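Bear in mind that the values in this text are calculations on the coordinates, not laboratory data. These numbers come from a predicted model, not from an experiment. Cβ atoms are built from the backbone, for glycine too; each structure is taken alone.
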Structure 1
């Protein structure tokens, strides 16, 4: 669980490695992420399901949220604010774009 955190500076708000199953990410401010708000580790990170609610997610130099294509149907994103590099509110930028994530 990641609840109520603020990222002052850094590459990722949350970075998942291999073998992760479930996550709750709620009420965090990851606007200052320099690489992506939520992502998977370079060596093949994994996360089966995630509930991502009421966060501020920065895209940094890449995406707001990177998720596994194979089990992205278990990811739920609701009531988040997505910011670009200029801190403007924008639509979510997901990797992969064709994922089965649930957006509200």
Structure 2
């Protein structure tokens, strides 16, 4: 039922069986892990609170989705722009890198 509805919209549903590998998804997960480890290595902490790890992963995925990927859906629009309809703002998103000590009020 779902497959036919999606086909009418021009969407190809590609389901996988249990324990079947999807190379594109596995590569993306590996990229996220590598970038998160690189971020963790730049921070001066010995132990990381759970919330900081969550924010590091969120930040990694955020920046991966902010720029258009070559050979993807659209050559100039980023995945974030396509899905959410918003672009990044330098003053808001690039003010301080992750892990920087800041004083806010």
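Observations on the model:
- Sorting 1, 2 by distance in nm of label points 7 Å out along Cα→Cβ at positions 30 and 54 from high to low puts 2 first, with the largest value.
- Origin of the derived value -14500 (helix-only ellipticity at 222 nm (-39500 (n - 2.57) for each DSSP H run of 4 or more, over all residues; to 500); candidates 1, 2): 2
- With distance in nm of label points 7 Å out along Cα→Cβ at positions 46 and 70 derived as 0.6, matching label from 1, 2: 1
- Structure responsible for 2.5, with distance in nm of label points 7 Å out along Cα→Cβ at positions 22 and 38 calculated and labels 1, 2 on offer: 2
- Taking relative contact order in percent (Cα under 8 Å, 6 or more apart) as the measure, the highest value among 1, 2 is held by 1.
- Test item: distance in nm of label points 7 Å out along Cα→Cβ at positions 14 and 94 calculated as 3.4, pick one of 1, 2: 2
- P(r) over Cα pairs in 10 Å bins from 0, in percent derived as 11, 30, 34, 17, 7, 1 - corresponding label from 1, 2: 2
- Distance in nm of label points 7 Å out along Cα→Cβ at positions 62 and 86 from the coordinates reads 2.4; which among 1, 2: 1
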